Structure 1
Amino acid sequence: MDIHTFYALVGFMLAAYAVIGNDAVQTLGTFIASNSKSFKWYTLWAAASTVLAATLVYGWYVNGGDISYGRLAKIPPMQIEWYHALAPAVLVALTRTGIPVSTTFLVLSVFASTVVLEKMLMKSIVGYGLSAVVAYFLWLVLSRFINEKYNAVSEKSRPYWRTLQWVSTGFLWFSWLSHDMANIAVYLPRELPVHLLIGVIVTLVAWLGVIFYNHGGKIQEIVLEKTGARFMRSATIIDLVYACILWYFKELNSLPMSTTWVFVGVLTGREFAIATANRAQYKFGYVFPLVGKDFAKMMVGLMVSVALVLTVHYLINPQ
């Protein structure tokens, strides 16, 4: 094993853990929160792992061995250096503090040109704004019919909502994987042989098991502190909205974007809508610090990403 292969292996392992530990929790967080009392962690893990394996195998098959679903089309293959492996190491450190960092910015920034990074940033900003606006107006309407501060789903309706939630989570998990798998695949050959595909699946399933065993970890707090997010019906609606927005941007173009920003945008719009519809019980004074904290953490992650890419492109490896 030469040194560059070693860097690629380290980068892949760190990226796999960081992506699963950071972004995947934001995708599966509501699923974990609303099902942890009804199912064992390994049952939820098995369900998520099945979708993960199916998504990777399908993407690998239809894209000629490429598990990134074409998201790396604007980022050419390159020899992995030590600073490429540094990016996911920084991401792991930030994830452990509960900061919702954009994996796309932090990992792909050291591979992409500044032009591509700028386009990724603009697409992510649009994603954040669009998801917040869509979520705000949608939950403003929903608030007329349901009160998300309480889990008012009747016992008779629970099986239907449970089924719908599992289906919506599966769709969301697939949509998210087809976006963010590029953050891991960038350390791998663009055409994976079968044995490497199996190795990738086993590694990701193992990291996923750690996350489910720890009930989401530190980053799960972003989900749990939101109004009713641990309730089955609320979790289902959040997942469906998030999945549809991701699907829209997936079909828009192949440029990578921050799914983290889209997720936070959905939660932001939702919180403001609930506060607007329930002003008597739910004060804006509670919403602004909550939303502001998430936004501030996003900005910390962005600043770290920008600092990293500037260091790589202008100091370590100037072109």
Structure 2
Amino acid sequence: MLIGEVARRAGVSARMLRHYESLGLVRPSARTEGGYRQYSEEDIRRIFHIESLRLLGLSLHEVGRALDDPGFEPSVLVEELTRQTQERIAQETELLTRLRRIGAAEPSGWEDVLQVVALLRALGSKSAGKRQRAALSAVDEVPVEVLVEAALGEADPHVAGALRWALAHAGDDGAALLGAGLGSAEAAVRERAVRALAEIPGEVATALLRGALTHDDVAVRRCAAPALAERGVDDGVPVLIGMVVEGVNDTDAADALGALASDPGSAERIATGLTDCLADGGAEPSVRRRLAQALADVPGPVASRALADLSYDEDRAVALTAGYVLRLRNGR
């Protein structure tokens, strides 16, 4: 078979076939009397093999090794090609993400494009100071998706605070995206998500915080409950009471309960919940003392009776705490 027919059959140009021959990848089995190259079926199969290996990303040098080296191990090469391909995909994905972010910012000119690029670069800087300054400048300049991604991945507390501030000014879109962070497999990401939601006003964030009260992660629940209390939502009362009992941010939890207790409808529920923790008599002295402190700002007879009982507690510290709280209440 002559070179022109081989080229048509293999989908390779005659010029490329001559190049393969110059590299020793394929050699015509014979020549005609006129000196034209003749290729056998075996030659054509080798050409197809060459093209198949090139499609996998092999260089022509690697193709030659693969076809002629008896000690060649395909698995090693395939593993290396897989690694290289994954790296290329990661690089292309990063570029695509960057382009989408720039497009989402709707730049009106090259100055806007360059500004967005500079902010994106600063948000990914190794310098915490640069990231913090970028976060404080990013409101309305970069897509909210970028802020959310940065907030969920930020470990520095100062930068994280700046990002939460930026998200608080980004509206409901940021809240909705942060909601997905609550489902992360990483505890740190879940905590960052709920802390950011706690600072975002509006019904969307409030609804997500309400849902977080039933989250499997206790840290998420303990962050959501005080945040809801600040909004006047008492759904998290059981979580707050649990925090008092367990001594986890109990002062903040007690303050939140006291604020909610200013509503008469919530006050009785809170007082009952706190006193129920004393009912079985099994609470440790430290727990009874924290409960007495939490009852301080809860109005009503239920709280007063519980404090009166605690003022005679067998533990001196508990009795003194309850007595002091009672005197404060009576002096109001």
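Where a number appears in this text, it was derived from the coordinates with a stated rule and is not lab data. Since the model is a prediction, treat every value here as computed from it, not as a measurement. Cβ atoms are built from the backbone, for glycine too; each structure is taken alone.
Structure notes:
- Top of 1, 2 by FRET efficiency 1/(1 + (r/R0)^6) of positions 54 and 78 (r between Cβ atoms, R0 = 35 Å, to 0.05), largest first: 2
- Structure responsible for 4.8, with distance in nm of label points 7 Å out along Cα→Cβ at positions 38 and 310 calculated and labels 1, 2 on offer: 1
- When Cα extents along the principal axes in Å, for residues 14-141 alone is computed for each of 1, 2, the one that comes out at 47, 35, 35 is 1.
- Structure from which 4.2 was derived, distance in nm of label points 7 Å out along Cα→Cβ at positions 6 and 174, options 1, 2: 1
- Computing percent of Cα pairs over 36 Å apart across structures 1, 2 gives 53 for structure 2.
- Structure responsible for 7, with relative contact order in percent (Cα under 8 Å, 6 or more apart) calculated and labels 1, 2 on offer: 2
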